[in-house]
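Enquirer: See the structures that follow.
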Structure P
Amino acid sequence: MTSPNEIIKSQRIHFIAIGGAAMHNLALVLNQKGITVTGSDDEIYEPSKTRLDQAGLLPEQMGWFPEKITPELDAVILGMHARADNPELLKAQELGIRVFSYPEFVFEQSRNKQRVVIAGSHGKTTTTAIILHVLKYFNRKFDYLVGARVAGFDTMVKLSDDAPLIVIEGDEYFSSPIDRQPKFLHYHPHITLISGIAWDHINVYPEFEAYVHQFELLAESSPKGGMLIYDDTDDVVSVISKKERADVQPFGYTEHPHVIREGVTYLLKPNGEEVPLKIFGGHNMKNLNGAKTVLEKIGIEDFMFYEAIQSFTGAANRLERAGENESTAIFRDFAHAPSKLEATAKAVKNQFPERKLVAVVELHTFSSLNKYFLPQYKGKFNTPDVAAVYYSPHTIEQKKLTPISPEDITETFGNPNLKVFTDNQKLREFLLAQEWNNANLLLMSSGTFDGLNLPELAADILK
């Protein structure tokens, strides 16, 4: 069987669904290594479109073209956006060309490296980003895979020939349209961190027990001599991680001790010294401590960590500041699942307790728009002083889900003061009509609020 290391030498790889966030980053990295990269997709959005175009990798036409799949190809990498009956995939299978899922390819490229995998329903991107930031700060040689842009890193993936270590953000979603195994089970980590478990991906795991079982499988995959690092305050993760396993060391962590003064969070070191941070939130104090525990195991001492963490600004769309003035700050966050919604709103309110908090969440994912899943939000969005939900009935149609009404959302969220919008311009008008003196805005979504111009909205609010 052809391995990716042999493929690298032969230099011809085709991407099916090249426009995905992870896929286009991998395509860019392999192209930079001198590999001949081609790709197809039926829709490509920004920033993938511009980045592929600048590298000369943007397909000339959108769509699937089986004629691109020829015996000269050494491998095909199959993205999640494609379907199992994709005509290019069928052609590759017919010709006997090796088809890799994204995680399979990453693993094959990192077989001879120490592998660290950061998993969990929430916090894994920030935890991974902290580890990357600290390692880079001290000029360590490492490869990585992370699910968001991180300051100081040009791409979301790096695969080199000589790095002894790779840090991977491990996703529990299935690996490809023809491989329903969770991505993180392909990586075979030596060090595993599980940040917390809260039901998600209802389209793949329709029952909570099935979802939890994937993390049990990840923990069981720890090799002899492996390490399992976990959030000791999460009951489900604790039960999984504390199970006795031969020659596997468990390490629990909690929130790092800290104080908040005048909108700034300071870590408290054991000797009483304070370390100022650019990030905040109780959930991030746990993410930070989990990352610190991982870094200890790969040679970063405490004093080094405290030096490096002060300059960490966060990962893209993770409590990212979209603008601010003396009396108002505007934050963007990727939060959409119930546990993330609750933690993120509490983080902003606790950081600025004297300010009114206006928070908006877009229900955009399969789980969040599923009528069966909506009750999971009950009581999770009560922290904001003004709370609003936006969703698109058209998106529900596209996902072929049961229709939901604004009344369904108000009832299931259990917040009688909740505002519900299905028109993004009406949402914009509502936000502009708020009193913004001594008030913050938190916008949470994995989408775009149906193309709402958020920089323009932020500028108008801050006038």
Structure Q
Amino acid sequence: MAAVRDLRATEGAAPGDDDAVELGKRHLIQPWPYAGSVGAEARALIGEGDGIYITDNTGKRLIDGPAGMWCVNVGHRREELAKVMYDQAMALSYNTPWYTMNAPSAELAMRIAGHAPGDLGHVFYTTGGSSAVETALRFMQFYNNVRGRPEKKLILSRGGAYHGSTYLSASLNGRPRDRDWMDGADELVIKLSSPDPFRSPQGMSLAAFTDFLVEQFRDTVARVGADKIGAFVGEPVQASGGVVVPPDGYLKRIREICRDNDILYVSDEVVTGFGRLGHVFASGEVFGIDPDMITFAKGVTSGYFPLGGVIISERLLEELRRSNHPDAMFGHGLTYTSHPVGCAVALKNLDLLEESVLAHTQAVAPYFQAQLKTLEELPLVGEVRGLGLMGCVECVADRESKDPLQLDKDVGKRIDAHCHELGLLVRPLINMCVMSPPLIISREQIDDMVGILREGISRTMDDLRKEGVWRG
């Protein structure tokens, strides 16, 4: 305890930045740590945020390229959200969802349902994206148990997918490094190919690749048996997998197979929801599908308060209400389900989206994509792809083989380090740089962001050449 006390500032004052870094090294376990540094590392200390910018502990102002973690959609330091948070906490800070309810959660459910496609009219709230996906899967299991189909529980997922960090949701993840040292419910999950056109077999047309993906899905259902498969879970755009935009028509065709085989289609909109693609939900508005469930989180409060949820089809609930087991209980809930503060913040956040942010996103997204695309002029860049205000720069050793730079797996981190020095925070993913700025970003700020990213990549190319890792 003496060591901790020594690091604390004078009584009544908060620790300084240097103290916070040292305290973090000694006592804070960071997300996704390596065994060699777990519980003994500090990461970049961020002190302030304002609009699309954040400021680190050295006073450097940075464009928040990832918008936190795909979530600060309306930007930092929105007084409207801070005030709502305070007002709701002073009115009602918490109520138990087991036998009471609150008004903000009911109003928010109504407004969310109004934006959802098809008959998705009911919301179950969670604390974030992982618990939202977990809830959707547990609901699928409950639904099939009540309907007398206890064997219909397998889950279809895809390579490149990311669906969360809880045990069942993480079992769906399709990025190899996510599972190298972690256990999962492998007996419940079947992995399919990623719908990534950039990584399609050489010489295969986009139409043929789409047919391959659909036939693989159809063949898997036939081989395993539709009576064994309970759900398919898919992101409309694979976010943490590298902003993988599926081929046109692919999602519609997968939806039809699910409908024909009574497989619940769960659209994971934790990233794409609440404005990232210019709409509250992308499933219907962008991709023309009506899932059985949609999961959401992140942008629902623009990251100001932890909140997530699942929107569930009226058809599914009606089937449960008509079942022969009216006393069957969906034994699932969270202490912070329907949290009044989170729901109040989400209501105000939705106001901001509806008033101007969604329209602004739709207007500025084509410029964002076009400017990012200019980075393909750089020889280290294999592809720039994206949709709405989410984009990915994928670096390769050479464009013909699309070798993802196996000689240096830290290319993304190298670029991020240079960009940090120049005034931009990047989301590095091995050989990729992901960008998903706050939705309020202007054209001029997009120019700044892309200009810094171009310089960061150029400096990285120089480093790799000097080290003999890459010839370029």
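We did not get these values from a lab; they are worked out from the coordinates using the rules stated. Keep in mind the model is a prediction, meaning the values are calculated, not measured. Cβ atoms are built from the backbone, for glycine too; each structure is taken alone.
Enquirer: From which structure (P, Q) was relative contact order in percent (Cα under 8 Å, 6 or more apart) calculated, if the value obtained is 19?
Expert: Values: P: 11; Q: 19.
The correct label is Q.
Enquirer: Identify the structure, out of P, Q, from whose coordinates distance in nm of label points 7 Å out along Cα→Cβ at positions 52 and 100 was calculated to give 4.3. Can you show the working numbers first?
Expert: Working: P: 1.9; Q: 4.3.
The structure behind it is Q.
Enquirer: Continuing with the same structure: Looking at distance in nm of label points 7 Å out along Cα→Cβ at positions 228 and 436, point out which structure of P, Q has the largest value. Don't jump to the answer; show the numbers that get you there.
Expert: On the way: P: 4.9; Q: 3.3.
Comparing P, Q by distance in nm of label points 7 Å out along Cα→Cβ at positions 228 and 436, the maximum is at P.
Enquirer: Let me ask something additional. Can you spot which of P, Q the value 0.35 was calculated from, given it is FRET efficiency 1/(1 + (r/R0)^6) of positions 244 and 260 (r between Cβ atoms, R0 = 35 Å, to 0.05)? If you can, show how the numbers build up before the last one.
Expert: Details: P: 0.35; Q: 0.90.
Traced to structure P.
Enquirer: A further question follows. In terms of FRET efficiency 1/(1 + (r/R0)^6) of positions 116 and 380 (r between Cβ atoms, R0 = 41 Å, to 0.05), which of structures P, Q is highest? Working shown, then result.
Expert: On the way: P: 0.85; Q: 0.50.
Sorting by FRET efficiency 1/(1 + (r/R0)^6) of positions 116 and 380 (r between Cβ atoms, R0 = 41 Å, to 0.05) in descending order puts P first.
Enquirer: Out of P, Q, which has the highest value for mean projected area of the Cα convex hull in nm²?
Expert: Numbers: P: 22.2; Q: 24.3.
Answer by largest value of mean projected area of the Cα convex hull in nm²: Q.
Enquirer: From P, Q, which structure was mean count of other Cβ atoms within 10 Å over residues 68-75 = 16.8 calculated on?
Expert: On the way: P: 16.8; Q: 23.2.
Comparing all candidates, it corresponds to P.
Enquirer: I have -9500 for helix-only ellipticity at 222 nm (-39500 (n - 2.57) for each DSSP H run of 4 or more, over all residues; to 500), calculated from one of the structures P, Q. Which structure is it? Before the final figure, lay out the partial values.
Expert: Numbers: P: -9500; Q: -12000.
Structure of origin is P.
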